[in-house]
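Q: The following blocks contain the structures, represented as C-alpha cells.
Each value in this text was obtained by applying a stated rule to the coordinates, not by laboratory testing. Given the structure is predicted, the values throughout are model-derived calculations rather than measurements. Cβ atoms are built from the backbone, for glycine too; each structure is taken alone.
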Structure 1
Amino acid sequence: MRFSPQFLDDLKARLSVSEVVGRRVKLKKAGREWKGLSPFQQEKTPSFFVNDEKQAWFDFSSGKNGSIFDFVMLTEGVDFPEAVERLAAMAGVALPVQTQESARQEQRRKSLYDVMELAANYFADNLASRAGARARGYLADRAIMPGTQVKFRLGYASNERYALKEYLGKHGVPVPDMIEAGLLSAGPDIPVPFDKFRDRVMFPITDLRGRVIAFGGRALEKDVAAKYLNSPETPLFHKGDNLYNHAPARKAAHDGGAVIVVEGYVDVIALVTAGFPATVAPLGTALTEAQLQHLWKMADEPILCFDGDRAGQKAAYRAADLALPHLKPGKSLRFALLPEGQDPDDLARAGGRLAVEEVIRAARPLADMLWAREAEGGMFATPERRAALEARINELSNGIRDEIVRKHYRQDLTDRLRAAFAPQGGFGGGYGGGFG
C-alpha cells in the first residue's frame, strides 16, 4: 500500500518519537533530548537518544537511526506498510483507502500549496507597496515593526474586488483552484467569483512544515461585518486541527520555551516579540481536542492565557472542561488570567517581558480553576446546597478517563470540600458528612 506524504506527516505530527520509542525503551529526559539503553545492543551506559524536534532517534552503539517508522520496523520485525498500520492504530487514525480519487486529491493538494504560496507572496508585496501604507500604519500602531512583519510574512489584501484573482490568473492558476484554496468567494448566488479578502491585513497560517495553508485577515475599516475573517475549510486547512505559529513554537518549546496559548494573531506576535517564542493561538474557534493534543506534544502543562474579562474567563472554563476527560499522568493545563480589560497584546506593549512573566508565574493549575468555578463565591449554608456542590465535584472527577488521574482528582477535590465545609470553613456553618 502506498501512503501519501500528507498522511505520513500527519502521523508524525500526532505521535512524538519519545512516545513511540518509550513503549520499548525506558527514557529519561536529558536536556532537550531523551536518552536510554539501546534496544539493539546490550549496554550499561545509555547511548540511545531521541529528539522530538528532529522527529528522529539515534543509537550510537549500533549505528542505527531513523524515524518512528524505522523504529517500529526494526524493533517489531515488520515491513513499512505494517509499521504505518500499527502507528496509525496507536494514534487512533484510520488508514487511507488508496483509490484513483485519493491519488488525484493528493496531487490536487500539492498544486494548492503552490497557489497559497503565490497568494502569500502577493499579499506581502502589497504590504510593502504604496497601496499598503494604511496597513503598515495599523501594524505600526500595534507595535509590529517591519522586521516582525517579514518574520511572520504579514501582508495586505487591497480593497479591489478582483486584484488577487487577476494576479493568480496571470500566473496560470485556474479559477477553480483559487476557489478550492479558499481565496475567492463563490457560489450559486455569485455569478462571478471575487476575492474573499479585501482591505485586510493578512496573517498567513502555516502547517508544521512551514507551508502556507490558510489566511486570517484583519479588517481595516470599523464598520465591516467581521473584524477577523479566516479561510474556509479546504483540502489543506481544517481550522480545528491547526494552531497559529505552530511550527516555530514547536521548535521553541523543544529549546525550553514555555508553551503559551493566547486567543489571536496579534497576541501571538506580541508575546513572541516580548521573548516568548513558543506562543500559539487557535484559529477563530474555541480550543479543540486536536489542538489540545498538539499542545501536549510540545509541553506537559501548556499555559492558557486569556483576556481579563468575562469572555476570557468563560473561554478558560471551556478549555478546562475540554481537557478534563483527556488528562493523563503529568499532562495538564495551567491558566493565566490577565488584569481586567487587558489582552496579551496590551500587557506586552505596556509592560514588556517582565509584565508577561509576572502573569505567567501566577498561572493557576487546572484543579484550581475547576474549584474556583464550582465553589468560590457560592452560598453553601444549607445541607442541600452543599450536597449539590459535592455531587457536581464528583461528576467532574468521574469524567476523567485515566484511572490514576481520576483517583488523585477525587482525593484533591474531596480534601477541598472537607476544608470548605469544616466549622471554620469559608462557606458558613458546619458540615460533618463524609466524601467517597
Structure 2
Amino acid sequence: MTRTDADGALDEALALVSRSSPQTPDDNAGGDGGGGRRATPWLRARESAVRAGSGVRGRTHRIPLADALGEVLAAPLDALGDLPSFDTSAMDGWAVAGPGPWTVRPGGGVLAGSEPSAPLADGEAVRIATGARIPADTTAVIRSEHARESGRQLHARRPVTTGQDIRPRGQECRSGDLLLPVGSLVTPAVLGLAAAAGYDELVTRPRPRVEILVLGDELLTEGLPHDGLIRDALSPMLGPWLARAGAEVIGTRRLGDDPAGAEALFEAVTTSTAEVIVTTGGTASGPVDHVHPVLARAGAELLVDGVAVRPGHPMLLARIGEQAEGRHLVGLPGNPLAAVSGLLTLGEPLLRALAGRRQRPRYAVPIEGDVPGHPHDTRLVPVRLTDEHAVALRYNGPAMLRGVAAADALAVVPAHGARAGEELEILDLPWASGGCFT
C-alpha cells in the first residue's frame, strides 16, 4: 500500500510521543484507565471477558424451530429415528430388479410420498421419482438419461451396479445417534437437519439480553452538529451491531451527564433485566464521568478497568452480583471508533461466552505496507481484506467512523507497529463474517 501524507504525519506524531520525556500518564507503558489505574494488556482483557461470560449459569428454553435461528443448543440433537427412514431413490429414473433388459411394469410409476408399491419381480422395471420409496427386491436405480425404453422393454446405456442411486435406510444416521452436541450454533442448516430428523422444537440458550445506555449532554438526535453539539453516532450503530453479534437488544436510552443522569444510570445498573448493560462515555475520571462512581455505589466488581489498546483504552468490564447469576456492564468510550474497539475487545467475547458460542478462530493475514503502532499499546486499525493482504485504511482516529465503515475487519497492530508483509491478527466485523450465524 502506498504511504499517505496522513500516515507519515501519524508516524511522526507517534515517534514524538515515544521520545518525549517525561511521558504523560496516557503514554506510560501499558497505559492506564484513568486515575493512575494500570491498564490490562489487550489479549488478557479479551480472555477476561470470555471467562466472565463462561462463569454465568446460562438460561435455557424450549423454542419452535422457526424462532431458534442464531441461538445455541442447550441439549444434544439426537436422532429420533433412522434417516432416511426407508430406502429411497436418489434420482428420477427406473427401479429395476435383476439383470437387464427389463420389462416395464404397466401403470403409473412410484412417486415420492406414495404408498409402498408391490415388490419387483426379477427382470421387471418401474418408473420412480427422486425421494420415492424403493419397491422391495429392487436391485438398483437407473437414471433416466442412462436408460432407453423400446416398447415395453428397458435397456441400460451403461453397466448397472447393485445398489446404485439408492439411499439406504439409516444412511445418514441411525436412531439414537448424536447429530449435534450441546453448544452448536443453530444455523439455517441446523434448522434443516432438525426438521429432517423430526424435531418441532429445540432446547437452546437464548440470546443474551442487552440494554444500551448512551451517556452525554452534547449529543443531538437529528440535524447538523452546531454550537458545540455533535450527532449521536453510537445509538444508530450499537443496536444493530450487537444484534449481529448475537444479542437481543431490549432497549436504547440516552442519559445526561447531570446528577439526574447519574441517578438514572445507577437505577439501570441495579434494576435492569438485561444480562449485559452497554454504556458509552463516562468511563474516564472527568468531573461528569459517572460510570466508576455508580459501579462502586452498586457494589460491582471491576474485572477490566482500562485496556492497553488504542483507540479505546478507557473501556471497562464489571460484574454486578454473584458470578453464577451475575449481570455485566461493558463500559465503552464515547468516541465512535474507540467504542468499536471496546465492542471487539470486551463486548463480543463476553456475549459469545454468555450465549454458549465458540469464540472466533484466531487467524492472521499479511499486511500491505508499513503500519505505525503506539509506543507501548496494541493498536486496532480498520482494514480491507484482499485475496492476499490486509490493507490498512485511513481515517482511523478515535472519533472517526469513515475508516471502519469501509472496512472488513480490524487488524491487531503490536506496539511499535508492523512492517509490510508481517502477519497481523484479524478481527472480523460482524457484517463481513456472517454475523450471528458464525
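Q: Starting from the value 30.2, 99: which structure in 1, 2 was Rg and Dmax of the Cα atoms in Å calculated from?
A: Here the read-out was taken from 2.
Q: Looking at distance in nm of label points 7 Å out along Cα→Cβ at positions 70 and 254, point out which structure of 1, 2 has the largest value.
A: On the way: 1: 1.5; 2: 2.5.
That would be structure 2.
Q: Work out which structure the value 9 belongs to, where relative contact order in percent (Cα under 8 Å, 6 or more apart) was derived from one of 1, 2.
A: Values: 1: 9; 2: 19.
The read-out was computed on structure 1.
Q: One of 1, 2 was used to compute distance in nm of label points 7 Å out along Cα→Cβ at positions 110 and 334, and the result was 4.5. Which label is that?
A: Numbers: 1: 4.5; 2: 7.4.
The correct label is 1.
Q: For the read-out helix-only ellipticity at 222 nm (-39500 (n - 2.57) for each DSSP H run of 4 or more, over all residues; to 500), a value of -5500 was computed from one structure; give its label from 1, 2. Walk me through the intermediate numbers first.
A: On the way: 1: -14000; 2: -5500.
The read-out comes from structure 2.
Q: Right, something else. Which one of 1, 2 has Cα Rg over 2.2 N^0.38 Å, for residues 38-165 alone, as calculated from the coordinates, equal to 1.72? Could the numbers behind the result be given before it?
A: Working: 1: 1.72; 2: 1.90.
Clearly, the read-out refers to 1.
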